[in-house]
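For reference, the structures are reproduced in the following blocks.
Laboratory data are not the source of any read-out in this text; all were calculated from the coordinates shown. Predicted model, so just to flag it, every value in this text is computed and none were measured. Cβ atoms are built from the backbone, for glycine too; each structure is taken alone.
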Structure I
């Protein structure tokens, strides 16, 4: 009897882990730290950035907010997820909707309080971020274009919070942000193609539902081609050191992605494309460390002279 109870408890913990997508949270936190060290605060010692208490609190508030965002998204998407992701949905349903909401509000309150320790501006930022996530999940997600644009924006906002903290507004940062935003926006429309059956049942007015798969593919193609602009700037105009290798490799993945896109028709095909973009985004996080250290050293020397 005790072992059965322990097994059920373990299953519920795994269910909650699945709901908050616990496997994504460490990657997001790592991405924020690497961005801070190599892009947003290149003139500071890496150890100083890592030991910065306020940065830690901002990253912690971000991860809690993102986790709560996954919960509220899961709460509103329960009907369509039952169609699009039946296995994951059955696992997620081991935790009641009431429990999910309790965890959701607890995480949001904690995130706001933690941000308030940094400053009232940080608390205001995260309060707005929490509201925007809820409004997206409740309303905006159901509509074409605005839902996709908002989803991509929500994905990059945690990095904007760190940008505001370091007050670093170099053009190269916006080139990185544009590349990331375009990839995420493309992935969001791929997800719409992947989840079209559930979206039809749940009456979501996504681009594939309203305008058809062919139109969605054309939009995806143009968004993907637009990534060439920030990539060109990052390689030819700005100095990103050995991260050039990532962008050259990324272009090979994008060519494969575009060739595969026009042959894709099934849920499995779109899931593969989704995973290709996800791999490109996640690998980009780890490749941040390839940014030329000499550029950072030069920046530090310049700062010391000033």
Structure II
């Protein structure tokens, strides 16, 4: 028999809708005990997952983030350039990176996928030297992330309600994109910086994105008449958003963005940035469990 791998589950007990409440019994039922020696820790506050990973990653072969995109961000970015492997059991509202990696949204099935632990190396993205995994955003995208973070409820419906309400208040911004070979000035409703192919909930903002190709995609969305919204929504959820005349895609491994607003998000978490944003790819810098 091969030696057991040491696996640590870091559980956010308040992510998403709380479907992780039975996580201990589910791990006991479905994790292959012949392959793994498991430990479970629960987070107590924002940033706690990072602290746990910093202290524990030398002692484990795999660390599994049990939570939403924020928990995955904390755990995953703390494992960049280490030998420890990131696993994900998605229990959040969007679960963008997990969906790209084709990890099941059902906890029992996601645990079974861990048993096979197929791994791959993926790129991570540096934004002013701060890493993210899936997607970051400027403009309306970021504005909604800030409002969503303040909302008393989670989930896709809450996100859509906030998006519709804020659409009528938000004014598009002018951005300057400075690439190696050209500079583009553009007035956009939002700009998404995508490593993975979706926001979450199978909303494919960047259907061409690959996690291990050494590139990041910038997706710009121009202001559009409200009657176009249902068409854009259809395209977004059917991997056809790039066919819209209101959408522009840029593929690069390095870009500088000049933005008039400090609001943005990284992996769905609201943050503030400087006026000048440096984006670069850190190729194949994170080991992940994938079902692709």
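Given a computed value of 0.45 for FRET efficiency 1/(1 + (r/R0)^6) of positions 25 and 193 (r between Cβ atoms, R0 = 25 Å, to 0.05), which structure among I, II does it belong to?
Only structure I yields this read-out.
Taking 2.0 as the value of distance in nm of label points 7 Å out along Cα→Cβ at positions 81 and 105 derived from one of the structures shown (I, II), identify that structure.
Computed on structure I.
From I, II, which structure was helix-only ellipticity at 222 nm (-39500 (n - 2.57) for each DSSP H run of 4 or more, over all residues; to 500) = -7000 calculated on?
II
Taking Cα extents along the principal axes in Å from the coordinates of each of I, II, which one would give 65, 48, 36?
I
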